[in-house]
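Colleague: The following blocks contain the structures, represented as structure tokens.
Quick note: the coordinates plus some simple rules give every number you see, no bench work behind them. This is a predicted model, so every value here is computed, not measured. Cβ atoms are built from the backbone, for glycine too; each structure is taken alone.
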Structure 1
Amino acid sequence: MSTLAFTAPLAAFGRETFDHEQVVVCQDPRSGLKAVIALHSTALGPALGGTRFHSYASDEDAVTDALNLSRGMSYKNALLGLDYGGGKAVIIGDPERIRSEDLLLAYGRAVASLEGRFITGCDAGTTTDDMDVVARTCPWIPGRSSRTGGAGDTSILAAYGVFQSMRAAAQHRWGDASLSGKVVGVAGVGKVGRLLVGHLVEEGARVVVTDVSDAALRAVTDECPGITVVENTATLIRTPGMDIYAPCALGGALDGATVPVLTAEVVCGAANNQLAYPEAEHDLADRGVLYVPDYVANAGGAIQVAGTLHGTDFSRCRAQTERIFDTTLTVLRRADTEEILPGTAADRLAEERINTAAQARALRGTAGPGSPLMSEPAGDA
């Protein structure tokens, strides 16, 4: 396998500048692996973030996604108070077509070459079963199945965290954290979205959903038969009387077509990188829409993975995830106090912790915290 580490601007990918510590492009022609691993910051500790498996329109799009997602992980982990930096990886290609044992083993070798600076688990397109295979050639894989001692299905706490963040947004906007009677539109009912719908229905919310997958829609309606299904996102965002919109699929949900016609008063969802253009949050605010930064709301999965690294049981991770309610309120209140957008408030809080850690490391002259070794790789066989 050949790997190439980019330590200079990614001009070849249309990126003149970037603020990442390291970006590695990994290729293994024998297995068909092509992946990008982006380490944004290790100021607080080893970079923690998931591995996405997706068919991108271009290699440039894959690099951009890895860069944006890894930066979001740095801010997410810092805001949560976790002693981990931020990283993300993307495997390029259709997982249903090219996923194989050889490819996953090759990917494990690529991650292992970073010697613990990157700790990873599942993201869109990957499963805990995939991570079990990756872990055979790499010891830094906490996102394995629970039967192998890994974190298991992180979508459970990811969904619970979004639910708590949504309750905090309701408290801030309407003075009451209860979602009972609120109309909530959920775009994307895969692993996290489906579980979020369950929490909302249990709370007494009126839920409207859409998804490109008929199978995903059947699964969620089987579990929650009283919800409403609409044909697409364009219809969902125009739902009359919608209180909260929850983007729970891939990024870029809040774009030039969505923002001007969105009927909801609050946006709070599980998707990463929801803002498709830099001014999207400003445009939402101009329309009176409260936006909860995605990396604040969807942090439950990171809590679960970090807890596994330190031997924390699931109940304690769930209790920590519940505190996303308080973190969300802190962000929204700071935004009001300083008359800034919630996204800016969240970034400032995260940057303060990252910068403090980086300054302390510079004074000590050390390389930062080490990475816990998950397990010895079992080899390729």
Structure 2
Amino acid sequence: MSKKSAPDRAPAPSVADVAREAGVAPSTVSRALTKPGRIAEPTRLKVEAAARKLGYMVNQAARNLRIGQTRTIMVVLPDELYIGASQTVLEVLRSAAEAMTARGYSLVIANVSRAAQTDEHILSLAFGGTVSGVLLMATPIPSTADRNLMQAGLPVVSLHFDMSGQNIPSVISNDSQAIGEAVEALVELGHARFLYIRGRTDNYHDIERLRGVREALARSGISPASLQTMPGDFNFEGGIAAGQLYLALAPDERPTAVVCANDDTAIGFIKTVIDGGLDVPGDVSVVGFDGASVGAFMTPSLSTVQQSTAEMGRQAVDLVIGMATGELLAPPDRIEVRCQLVLRQSVRALAPELRSQIS
């Protein structure tokens, strides 16, 4: 009894088949499906429609082997991913992921913490040839006793931290300038006694923001002695602790304007001083930093320095992919993305009688 032979399978569609269907050259098909950002939109859409009709899919693994390049970008997250009202790292991560998808790239998150074994895992990915670039999200260079990320020879871009001094192209907010604009706006409203509630004292953002506060006061002709600082930690608890210290001051020693290292600090501070019997902004004006979406729904609504997280993500992706493909041979040392000052109910002009007391 003879066995029936299996039916022949139809051959998989090829690049040439897609090219004939779309009425373009095979090279155009390849560019449209692997480098969509480098081809005219009408042509790309026509090629994609033809590929869908024929059921053609790019064999990315084979392509990677052929050209020695993957289409995966590794993201290294901070030591500790703090979850609060200020979601800047997560918002930039989401924007970066969307931008990568639009460019035909994938994102792999390398870590959720930075224990010693985690850094070894990060380096194994970097040296293993499975990624074509790295985004460092507000974090230092991963390293172990015998090697570090920079030795892998991959394009590396820093997000949030300015690491251009270490020859790492960086995409950052204009922290010091932006917070300085907030201080100058408060000065124009009559405030002359300031409190800055800090983040972590060794953190890049805290250093830049405190510098911006001091420089803005100097430009406004206000004495350095008119600025007080209190410790914080970029979280609600830091704002609560600072609020308690503020309430313990004699009324005539309390600054009338408080600038916080981030929105979480400002939220904790505002709740504490209101619970302590003060009025915001009647007794004290408060400004945060980051642009947490919840700030608009608080009572009083929170004034803040709004970071452009979406733009930061897009800029970083364009930079790292440009370096990975060789399209960007001389990347900029640093790209500063401007923030926007948003004044809401937590800030108001200083009452005339209080101005006369501090003048």
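Colleague: State the single structure among 1, 2 that was used to calculate Rg/Rh (Cα atoms, Kirkwood Rh), giving 1.14.
Modeller: On the way: 1: 0.95; 2: 1.14.
Of the structures listed, the value fits 2.
Colleague: For which of 1, 2 does Rg and Dmax of the Cα atoms in Å, for residues 117-180 alone, calculated from the coordinates, equal 16.5, 51? Could you put the intermediate results ahead of the total?
Modeller: Details: 1: 16.5, 51; 2: 13.3, 44.
Only one of 1, 2 returns 16.5, 51 for Rg and Dmax of the Cα atoms in Å, for residues 117-180 alone, namely 1.
Colleague: Moving on. Using mean count of other Cβ atoms within 10 Å over residues 309-316 as the calculated read-out, with 12.5 as its value, let me know the right label among 1, 2.
Modeller: On the way: 1: 12.5; 2: 22.1.
Value 12.5 for mean count of other Cβ atoms within 10 Å over residues 309-316 corresponds to 1 out of 1, 2.
Colleague: So semi-axes √(5λ) of the Cα gyration tensor in Å, for residues 133-236 alone, computed for just one structure, reads 35, 14, 10; which one of 1, 2 is that?
Modeller: Answer for the origin of the read-out: 2.
Colleague: Can you spot which of 1, 2 the value 0.10 was calculated from, given it is FRET efficiency 1/(1 + (r/R0)^6) of positions 21 and 85 (r between Cβ atoms, R0 = 35 Å, to 0.05)?
Modeller: Computed on structure 2.
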